Structure P
Amino acid sequence: MGRTTLRWMVVGLVISACGCQRNKVRVEMENQARPLESVSASSPRLGLWVPNTLLVLTVAGGGSQSQVQFQISEDAGDTFEKPVPVSEPGANVRAGGENSPALFTDIQGNIFAAWFQDSATHAPQLMVSGSKDFGQSFQKPVNVIDADRKSDAYAGFPTIAASPKGNVYVAWLDERDHSQPEGSSSVYFARSSDHGATFSRDVKIASAACPCCRPQLYVAANGEIYLSWRKVFAGDVRDMVLGRSVDGGKTFSAPVRIAVDDWILHACPDTGPSIAARNGRVYVAWYSEGHGTAGIRLAISADDGASFGPEQIVSGDVTDPNHPRLSVAEDGRILLVFQGRSQESAKWRVNQAYLVEINGNKATVPVRVTNSEHSVSHPDVIAGTAGRVFLAWTESANEQRQALLSRGWLR
């Protein structure tokens, strides 16, 4: 992709909905988003090496022709190197919404990808592959799920993270043990102590998980592991919980209920949590319709996830908000992106991406940061250095999916 003359749109000054002035955030984004790859690609996930080397995982093609691929841009997205294959040829990679491949990167240069694919016998396979040469090539993928697993029960919705020492952790939803209540899933977990070459036998962390709400792993700077998922409580209440491990994933604490939304739903909403942590504070964002109010929630823990303060609804007056993603910048800025619609927009039927900045216990009201003709789906955000912001998402038009990128600054 060649260099492009940038045009910018100023998309907002942030004033709080309660009338009290919060931190003013002036956001400038590219006026024209750019395709990440010339062929059909979708489900982008972003990573970053400082200062602004951008890393992108996407899925090219579909069905038996689908392939997980990886790209690097050393000039903050002006140009990208040729895509590097991650999955093996002919793998039937699952790529749809939150059940898409997951990416982990860190400043130590670790890169790991995880995805589900179907074997010839239709048994699910959770594949993990890492790169030892900074993204120039990827190792042969490893199937994390135990080889002696006889069940062809559904498993999906992967999440992956790694410790500063390179230990790799994966979690997912699995229906092999017929969790109760009926129709729920279990949360499974596995870990690697050799940079993803092999994995421990997978273990069940919890039962009664919402069966299509992706769990989320996060590893703090001190190596502590956080794992969040949507639990099915009595009466079909579906609220978020968080477990914590201080021993490298050998054991997890009993899950803490992040907030009592009491969202009663006799179905699965297909929307999971997002986690960020900084200086002992843990941030969790999620979607709920609890207490009759639909919105993106944010709750903050000041004691490493042992308890959480009151939740905030941070999606403002955005209609149909969903699929939140958090990112922590090197300078400590915490950003939250989600998709939604505005009744005030001439394109109100089209989902756009909205951005929120979190400062301490406060969150700005959301600002629209895309101007797309087609609906923005499952946006991802990475907070760069010096206020840089990178957004990526999927759009569909004429039965073709396309991964798009937009860049900007927080002023």
Structure Q
Amino acid sequence: MINHDEGIYRQLQQHLDRLPAGFPEVESGLDIRLLKRLFTPEEAQLATALSLKPETLGKIHRRARKMGFTLEKTRELLDRMAKKGTILTHLEGYKEKHYSNASFSVGGIYNYQVDRLSPDLIKDYWQYQAEARSRARSLQGRTTTPEKKAKAPARKMLPLRTVPVEKSLSNGGKRPVGNYDDIRKIIQNVPGPIAVANCICRQSTDILGTPCKVTDLRETCLIIGPDHARRHVEMGIGRFISQDEALEILDQAQSAGLILQPENSRKPEAICCCCGDCCVLLKQLKRAPRPADLFITNYYIEVDTALCNGCGACVDRCQLAARELVENVSTVKRERCIGCGNCVPVCPTGANRLLKKASEEPLFKDKDEYYMTMLASRVGRWGYLKIRLKMLLGMRV
């Protein structure tokens, strides 16, 4: 029999599952176990009063008082949850602090647990993700009607995209790269403060006793959205840095051969420096037979075989197993090359060249557009229109 506390956690799971990234129930019950690790019963109850859309304390309390929370208790719990990374605060563009629900995955609640991870939390989350993906594949297999298939978004819905490392951009004295793919320009155009945090993927493998074999770098997650940077510092999981410090971290990441992955938008709020050894996204996609079809990238590598001396440096550098030596000459598996450019600066003869694809991958305007497109793909056209109407009317969604 479900007791009162478990009922609250089930309500929260269902509430979070209505957010763009979802948080589906799994048969093992790991969804509830994860919530219990991160929310007290009263925090879980109050979190169900929040919305996807940022709202003021007063508006949230109008719902919370029906649950028995005073205004001061509501404020106390909201600020406590914000500090724990289980909800979000918003200041940019508002005259007073606003609060909203955070997605559990896709750069949400779990990622905000960096620097406070435990082996049990990591194992539970990884197992939950495996079960959730299996459940999604099972449900997708039952979706066979043309109407259902039409719900899939036209754009790739990965949270990150790949941009070339700076040292790969020399090509006949020209820089064959647009502003959105130029990692230095992305940093230079940041409108507000920059923060840096530890990589949750490499921290997780450290904690589980299987440390990264690619690099010793850990503090490599650049947080470049003004609200996003502020939140990380207020949560105690990040620190503010200067633009020059951010560029130095990128230089170190490139020297280590890490893949640079900003968020999938024209206004990214974060840049990840990833390795194929630990990065959850990279490890998942590199198992595919054609990773290049899945990644969001505008570039690829071509080899001038006349210049190649067969040293194999590019083969050792590649994180996606896209390079190999054939009869002592380096080749590129185009179906695996994601255009990260890491093989270019290590080639002693200049045989590797970074080339731009014929057409560019479309980017989302910002994170809001990304999340709303994700939501539309989950709930369908009419469900999405209902949610947008609720948001316009100031209702909880």
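Read-outs: derived from the displayed coordinates by stated rules, not from any lab. If you're wondering where the values come from, they're calculated on a predicted model, not measured in any experiment. Cβ atoms are built from the backbone, for glycine too; each structure is taken alone.
Summary table
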item	result
Given 12.9 for mean count of other Cβ atoms within 10 Å over residues 356-363, calculated: source structure among P, Q	Q
Value 0, calculated as helix-only ellipticity at 222 nm (-39500 (n - 2.57) for each DSSP H run of 4 or more, over all residues; to 500), assigned to which of P, Q	P
Among P, Q, which structure scores highest (criterion: distance in nm of label points 7 Å out along Cα→Cβ at positions 44 and 292)	Q
Among P, Q, which structure scores highest (criterion: distance in nm of label points 7 Å out along Cα→Cβ at positions 60 and 228)	P
Structures P, Q, by Rg/Rh (Cα atoms, Kirkwood Rh): label with the highest value	Q
Among P, Q, structure where P(r) over Cα pairs in 10 Å bins from 0, in percent, for residues 188-235 alone as derived comes to 26, 41, 26, 7	Q
